[in-house]
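Got some structures for you, see below.
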Structure 1
C-alpha cells in the first residue's frame, strides 16, 4: 500500500507591487497543517533549503520558501565557496531589506490563503534569513519567529520593542560573524520578555544547521531542530 509522503511544487506569489515571484511549497503527508515561511540563506532556495522545507513538512507543517533574491536574479541557486560565495555576498549587499520584508508579508498572505494551511504561520530563517525572520515578526504578519544565527542582529535591535510575537534565537558559540557581544546585546534587548528564547550552541560555528557546509554540527542541528518544533507548538523553555 503506498505510503503518504511530502509533495512539493513551485508556486507563484503576488508581490505588494503587483509583480510575481516564486516560492517552493512543501506539503506534509497529512495534506494540512500550520504554516512556516522558510527564509533562505544568502545562497538562494538551493538544494539544502528545499530539503529543510521537506524536513519541516515531514514534521507536519505547510512550508513555503520564497525566492528572496527574485528582484535581483530570479531562481539563483548557489554553493558555499568560490565564485558562488562571492556572488552570494554581492546579492545580499544589494538587497533592500525594507522591500524584502514586504515580499515576506506577501508570502505570509499567500500561505494563509492556501486551503492546506491551518492555524499559525511562523517565520523561520537562517543567516540572512534569520534577520528576515526577525523582521517578519516585526512587520510581516507572522505569529512567531525562529531566527538561526541572524548575522547583523545588533544592527536591528532598535526594533526589539516592535517585535510583539514570541521569538526564538539560535546562535553558534564559535561564530566568526556574530560575536559574544552581539549575543549579549540580543539578550539585553529582550531581557524583559518571557516569550523570547535565546539558545547558544557551544562549539558550533555559523551555518551549523546546513549539512552541505563544513560548519555542519550534528548535535547543534538536532538540538535546535527539537527546540524549534517545541517552540512552534507553543511551548516555551522558560515558561
Structure 2
C-alpha cells in the first residue's frame, strides 16, 4: 500500500477497540506514525504491537479525555514524540439510548462529557499543531475527522440524548470547517449507521433489547469499513476536502 502519509503523525482517540483500533491500523498502513489514546492500557499495548509490524512508530497514551487536562496532555505527548500533528481522529464516544422520560441523567452527562466536551477539548489542543502542519511538508494539509453518526442527522424516539450529542458534533464541525478551511485544515464528519462494535453492550439490559429489536438480523458494518472511509478522507490531495461521509449498512433503511 502506498505510503501516502509517510512523515506525518496522527492521533486517534478511543483507539482501544472497534473503529478507533481499525483506524489506527489503516493510517499506519499508509505510513503515518500514530498516537493511540484510550483508558484501557492492555488493549493499547496489544494494538501497538500490531502497529509496529507496519514499520511505523506507535505512541501509547493511556488517558481519560473527559478530563480536559488529560485531553490536552495527550496532544502534547503526541507532538513531543513525533514533532508534529497532521491528523486528529476524534473517535471516542458512547451511545446510551432510552426514553427521555425517567432517564438516568448520569447517562446524559456521560455522553455529553465524552461525545461532545472531550471532542472539543482534543480539537482545541490540536489546532495550533494542525495549522502548523498544514504549512509544512510533506503534505501541506492537515485533517480533523470527527466521528458522528446517522443519529446526527436523523432523530428517533428513544435516542434523544444521543441524538443531541451527535447534532452538537455536526454543528461544531461545520463552524470550525468554515473557520480554518482556507488554512488547509480540513474538517470532516463520518456518520456511521449500525456498526458491529461494543457500543450496544454499554447500555442497560432493557435498552439492549430495544436496540437489538430495532436492528433485527441486519448485516452490520464492520469497524474496518469506517476505517476505510477515514483513510480515504485523509489521503486526498491538498485541494480536495471530503466534508461529510454517511455510511450505512446496505440493509439499513433509516
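Here FRET efficiency 1/(1 + (r/R0)^6) of positions 31 and 135 (r between Cβ atoms, R0 = 30 Å, to 0.05) has been calculated and equals 0.90, so which of 1, 2 was it run on?
2
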> For which of 1, 2 does helix-only ellipticity at 222 nm (-39500 (n - 2.57) for each DSSP H run of 4 or more, over all residues; to 500), calculated from the coordinates, equal -10500?
Replying inline: 1
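Out of 1, 2, which structure matches 24, 21, 19 when semi-axes √(5λ) of the Cα gyration tensor in Å is calculated? Walk me through the numbers before you get to the answer.
On the way: 1: 24, 21, 19; 2: 29, 19, 18.
Matching structure: 1.
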> With mean count of other Cβ atoms within 10 Å over residues 15-22 derived from the coordinates and found to be 24.6, which of 1, 2 does the value describe?
Replying inline: 2
>> Once relative contact order in percent (Cα under 8 Å, 6 or more apart) is calculated for all of 1, 2, which comes out largest?
In response: 2
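Every number in this text was worked out from the coordinates using simple rules, so none of it is lab data. Keep in mind the model is a prediction, meaning the values are calculated, not measured. Cβ atoms are built from the backbone, for glycine too; each structure is taken alone.
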